[in-house]
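Dropping the structures in below, format is C-alpha cells.
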Structure 1
Amino acid sequence: MKVKKIITTIVCITLWLGIWYAVSAAVDKEIFLPSPYAVGKALAELAASPDFYMSILISARGILSGFLIGIAGGIILSVLSFCCGYLETFINIPIRIIRAVPVASFVILALLWLKSSALSVLISAMMVLPIIYSSVLSALKQTDRKMLEFAEVYRL
C-alpha cells in the first residue's frame, strides 16, 4: 500500500511540473511565469550563498514570533470576551473584518505603515489570532459550568 502511495505522489508531482512547464512555455515570459528549470537553477544559485540561509532564518523568526503573538493575543482576547459579553461583541467586529479581508490587502497596508522586516510578524499574527480566538472562545463557552465550580472548589 505504501509503494502505491509513493508512486501516486510521484505521478502527481510529475503532472504538476508538466502543467507548470506547459503554461510557462505558453506564456513565454520568464518574468511572469518562469519554467521549473529556471526556478530550480535560481534556487541552486541561491542555495550556494550563506545570505540565503540567513534570510530563511530571519523570515522563520518573524513568522514564529507572529504565530506566538497571535496565539497569546487570541487566548487573552477570548478569555476577556468570555468574561464580558459586551467585550465579545466589541472584539468580534475586528475579528470578522480580519477574516473577511484578503491577506494581500493587509500586506499592502502593512508595507505602508511598517518596515518590511516587521511585515511577517504582523501578517502571521493577524492570520493566527482570529482562529485561536474563535477556537478558545468556543471551547470556553462549551465548558460545563459545574465542572468549573468543581475545579474552583478543589483549587484545580
Structure 2
Amino acid sequence: MSEPSTQELEDIKQRYHKLLTSQQTLMLSTASISGTADISYAPFIRNDLGVFYIFVSEMARHTNNLLTNPQASILFIRPEAECNNLFARERAVINCTVKEIPKEDKTYPLQLDALQDKFGEVVALLRSLSDFHLFALEPQNGRYIIGFGRAFTLDVNNDNLLPI
C-alpha cells in the first residue's frame, strides 16, 4: 500500500478526531500492582491539551488500579452496527500516564464543572460522595486503525498520525 498523501493524512486525522468526539465514554484498561488486568469504562471529558478526565468510584476495581499503578490504556472503537467488517473495526488505542487530581488542586472544580456540564446533575450527586476520585489520563502514545493494513502511530506531542 502506498504512503498516504498530505491531504489523505489530514482526512484520516479528522476521522480520528471524529471517532473520539462521537463517544461519551472510553473503554479503560488497567492493571493491579500484581499485574492482573481489568477492563471497564468511564464517562470522560477531554481538555484542549488532549488530556482525558474521568471521575470514578473506589467501588470499581479500576480506581484502586489507577491509584497503585498509574498507567492505563484507553480504547475508542466504532460501534459494531456501523461496521462493514468486524475484524477491521475503526479504533484508537491510547496509552496514558495517570495522575489523581486532589480536591485541593485548582483543576479539580474546573474539571468536575466540565463533567457536570456534559453529563448533568448526576455529577453533582457523585461529587457529594467521598469515594469518588478525579483522574487525569495523559496520552503518551497510541495507534489508530481504520482497517486492514491501515494503521497509524499517534504522535501525541504534535497531534499527528504517522503511517505504520
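Nothing in this text is a laboratory measurement; each read-out follows from the coordinates by a stated rule. Small disclaimer: the values here were computed from a predicted structure and weren't measured. Cβ atoms are built from the backbone, for glycine too; each structure is taken alone.
Data for the structure
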| read-out | value |
| --- | --- |
| Structures 1, 2, by relative contact order in percent (Cα under 8 Å, 6 or more apart): label with the highest value | 1 |
| Parent structure of the calculated result 5.0, given that distance in nm of label points 7 Å out along Cα→Cβ at positions 4 and 148 is the read-out and 1, 2 the choices | 1 |
| Structure (1, 2) behind the derived value 12.5 of mean count of other Cβ atoms within 10 Å over residues 76-83 | 2 |
| If helix-only ellipticity at 222 nm (-39500 (n - 2.57) for each DSSP H run of 4 or more, over all residues; to 500) is computed and equals -29500, the structure in 1, 2 | 1 |
| Entry that produces 9.2 once mean count of other Cβ atoms within 10 Å over residues 44-51 is calculated, selected from 1, 2 | 1 |
| Top of 1, 2 by distance in nm of label points 7 Å out along Cα→Cβ at positions 20 and 124, largest first | 2 |
| With Rg/Rh (Cα atoms, Kirkwood Rh) derived as 1.15, matching label from 1, 2 | 1 |
